[in-house]
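Below you'll find the structures, each written out as structure tokens.
Every number here is computed from the coordinates shown, using simple stated rules; none is lab data. Treat the numbers as computed from the prediction; the structure is a model and nothing was measured. Cβ atoms are built from the backbone, for glycine too; each structure is taken alone.
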Structure P
Amino acid sequence: MSLKETINEDIKQAMLAKRKEELTALRSIKSAILLAETEKGAKEEISEDTEMKLLMKAAKQRKESGELFKKEGRADLADKEFFEFEVISKYLPTQMEEAEVRKALASIIAKVGASSPADMGKVMGAATKELAGKAEGRMISTLVKELLAQ
């Protein structure tokens with residue numbers, strides 16, 4: 001079952017159970033998928049990789065918005081954004097712990113043959129492909145800098 005089909009089923013369930021907040025989050029995911037499918041030059045079905053990127057982007061937006069609202073003292077809006085973040089996160093693969101990411105990056109660095117911070121571009125290219133959806137880009141970047149500086 002594709003992500004789009006899963007989302008459609010979950011929308012139906014949320015409608016039947018009258019869960020409005022969850023329904024809003026699910027509809028935003030469906031909207032992002034439909035926009036990607038109807039983009040100029042897009043194929044009929046979008047790839048799993050594209051779906052993961054859409055989900056990661058949506059989750060990141062909700063998390064950042066929630067943090068911003070919380071910082072501004074708008075707990076009502078922050079709670080809404082964090083709830084939507086949780087709903088979207090259910091469809092993402094489980095995120096790797098820092099130790100796991102560090103270990104994966106060490107093997108990528110060895111595989112690519114990087115030895116200095118100047119090789120960061122090569123490492124980041126391979127790392128973002130291999131760890132897509134499993135780790136946040138900011139964490140990957142920070143750890144790559146740290147590992148190459150040693």
Structure Q
Amino acid sequence: MVEPDTNAARFWRFALGVYLPDDARAAFLRLQDRDGADVPLLLFCLWCGVEGVRLSDEAMAQAVAFSRDWRADRVEPLRALRHAWKGAPDALSQAARQQVAKAEQAVERLQMDHLAGLRAGEDGAADAVAANLSSLSRHAELSLDRADIAIVTALAS
């Protein structure tokens with residue numbers, strides 16, 4: 001079955017292409033673990049920017065508010081459960097951990113589908129990726145510095 005060419009489907013394809021390489025995944029997880037960055041939000045900023053959309057302040061505020069609540073209520077409990085099983089010796093615990101990881105990924109996919117619908121801003125904006133990441137830093141109170149922004153921006157190229 002072919003997925004329709006909706007914003008959500010295009011965002012998902014983009015996100016997989018950017019996130020799946022080992023070095024990219026390591027960079028995103030470093031920002032998540034070190035700064036509390038929301039990886040789907042980072043990917044949303046990159047996707048919009050690569051497509052030439054500089055997100056409006058209103059769209060970014062909505063994306064951050066939605067994602068903050070979504071992550072706290074849905075993603076973080078699953079992540080905590082998955083981490084609790086990390087290193088468990090028996091095969092049953094490992095199988096349970098893998099199932100929780102799949103649920104965590106499904107919940108993040110739903111977050112990304114919602115974010116794709118919030119895409120609003122200035123089309124054709126120059127340096128939209130860097131502008132979106134800077135806006136995310138302000139709205140989400142992240143301490144992404146120029147080096148972090150450069151690293152994440154390079155992953156989308």
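Quick look at the numbers
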| item | result |
| --- | --- |
| Which of P, Q leads on mean count of other Cβ atoms within 10 Å over residues 26-33, largest value | P |
| At a computed 3.3 (distance in nm of label points 7 Å out along Cα→Cβ at positions 66 and 98), which of P, Q | Q |
| When distance in nm of label points 7 Å out along Cα→Cβ at positions 18 and 34 is computed for each of P, Q, the largest belongs to | P |
| Ranking P, Q by relative contact order in percent (Cα under 8 Å, 6 or more apart), the structure that comes out highest | Q |
| Comparison of P, Q by Kirkwood radius over Cα pairs in Å - largest value held by | P |
| Read-out mean count of other Cβ atoms within 10 Å over residues 10-17, computed value 16.9, structure in P, Q | Q |
